[in-house]
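Asks: Listed next: structures, encoded as structure tokens.
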Structure P
Amino acid sequence: MSGAGINILMYHQVGPFKRLEGAMREHRSTYCRVDRFATQMNWLAGMGYTVLSMDQVQACLAGQAPIPPRAVALTFDDGYENFADYAWPILKRHGFPAMVYLIAGMIGQPSYWFESDGRPTPPLMSAERIRQLRQEGCDFGGHSVSHLKLAQQETPVVRREVAECKTILEDLLGEEVRHFCYPFGSHDLRSVEAAAEAGWTTATTCVRALATPADDLLTLPRKAVSHGESLLGVLWKMHLKNRPKTAPIRRSLAATS
């Protein structure tokens, strides 16, 4: 079993993806079969896992609340319409909180970035759908304005992508939006500092590790759930794969940069 930490799981699309073809196979981490997703959620419920909201994750990692045993958080990147169709009904049945990270400048549009490798471009949720799910209890965070790899952008673009995302989503939802996710996991010290300046409370990456109180709240690791993984594979990731392959970026590096 894992130690004193939280498994933040990362999903993208959830749907009837029985078989992936062509370029979809090369990006299997962005697809999850709905039947396997249902099995995973049934296991969490049946085996006594505590599924936390990102507000609760923040409180636990900041030392404001104890970390429960078997703590898990569920995050979904990009805000696909198929989340509403397939994942959300399962989550509601179990009463599980979920964080969906929205691309603020692409609400209701196709996922155009898939075109470059020949994948289908599923639609992202509309503003109406987002507000509906928010009323039903779904949590939403930010995933930049344009879904760019922030570490590859000029500093003014980084700052704009991070800050304007918050403004747009707060206007859409009529409430504070506190949690951010770096697109493609691409981040550097500039983007972490931009997230701090914009007022984001947490930010998640694609670093594969257990989230612990030692982590910077603006560079939290997550564990991706991929298309072909069985329940056993997901459990192995959760309970045995807890060390990152690379050292995380931390704001404390600013003094030496």
Structure Q
Amino acid sequence: MPEFTTYEPGVPCWADHGAKDVERSNSFYSELFGWVAEDQGEEAGHYTILRKAGKTVAGNMATMSPDQPCAWTSYVSVEDADKTVGRAKAAGATVFAEPMDVMDIGRMAVFADPTGAAIGIWQPKTFVGSELANEAGAVCWNELNTRDLAAAKTFYTEVFGWTPNDVEMEGMQYTEWKLGDRGIAGMMAMPEMVPAEVPAHWLVYFGTDDTDATVAKASGLGATTLVGATDIPPGRFAVLMDPDGAAFAVIKMHPMAT
């Protein structure tokens, strides 16, 4: 069981979900992944912590306004949220939430890169992020889908110090984001089949022991299949849309890819 008590600055550390109906959303993901939802109370704005085997894996909360789309947001661990936002602004970011303290557990901000993809940052205090990751029922990968690869490469290199490593994957170019020698996220050009109104976005992948079974179960719970179960070099994946309209992916990693 891959457990984490700390994250190196620059490494994705958390993901949370914005829902129109938090109770329904909690029920969907609890049924799908076996998570237990814990409302953190009025002081925390009724933010929900989602746990697997007692360990934190993700979060859920109500959207801030009727116009806010439901989506999963990826968060990157940083040493200093304010300095990171300063670099992001200088690199062309649009800031949605300026750095703010979250009680005594950390400091956060949310911004969009110049290609339009939203991403969060987390400066940990008493809360580091996901205690479980890289296993079935937990976040195992974060992937930027964008229509401007060059702009994204410049932005994330300047803001987080990431290095883009382009690889050929079954006839297409895929970019592995590296922090030092470690692969920590991915990036690909937005597929042509994606409607033009869909903005650039970070897609959160959750591990599974059986991709086809997870797709079938999700469908029975009200999810829509956007990309059916497909074999790729790292494993077998699918892209789904939950009942709130938020996209996410599931993947069973090949043994050599874990």
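Only the coordinates and a few stated rules stand behind these numbers; no lab work does. On a predicted model such as this, the values are computed, not experimentally measured, just so you know. Cβ atoms are built from the backbone, for glycine too; each structure is taken alone.
Asks: As an exercise: helix-only ellipticity at 222 nm (-39500 (n - 2.57) for each DSSP H run of 4 or more, over all residues; to 500), calculated from one structure in P, Q, equals -5000. Which structure is it?
Replies: Source structure: Q.
Asks: When distance in nm of label points 7 Å out along Cα→Cβ at positions 149 and 229 is calculated, the result is 2.3; to which of the structures P, Q does this value belong?
Replies: Computed on structure P.
Asks: Matching task: 0.9 is the computed value of distance in nm of label points 7 Å out along Cα→Cβ at positions 125 and 173. Pick the structure from P, Q.
Replies: P
Asks: Moving on. Any idea which of P, Q comes out highest on relative contact order in percent (Cα under 8 Å, 6 or more apart)?
Replies: When relative contact order in percent (Cα under 8 Å, 6 or more apart) is computed for each of P, Q, structure P gives the biggest number.
Asks: Which structure, out of P, Q, was Cα Rg over 2.2 N^0.38 Å, for residues 61-140 alone derived from, given a value of 1.28?
Replies: Answer for the origin of the read-out: P.
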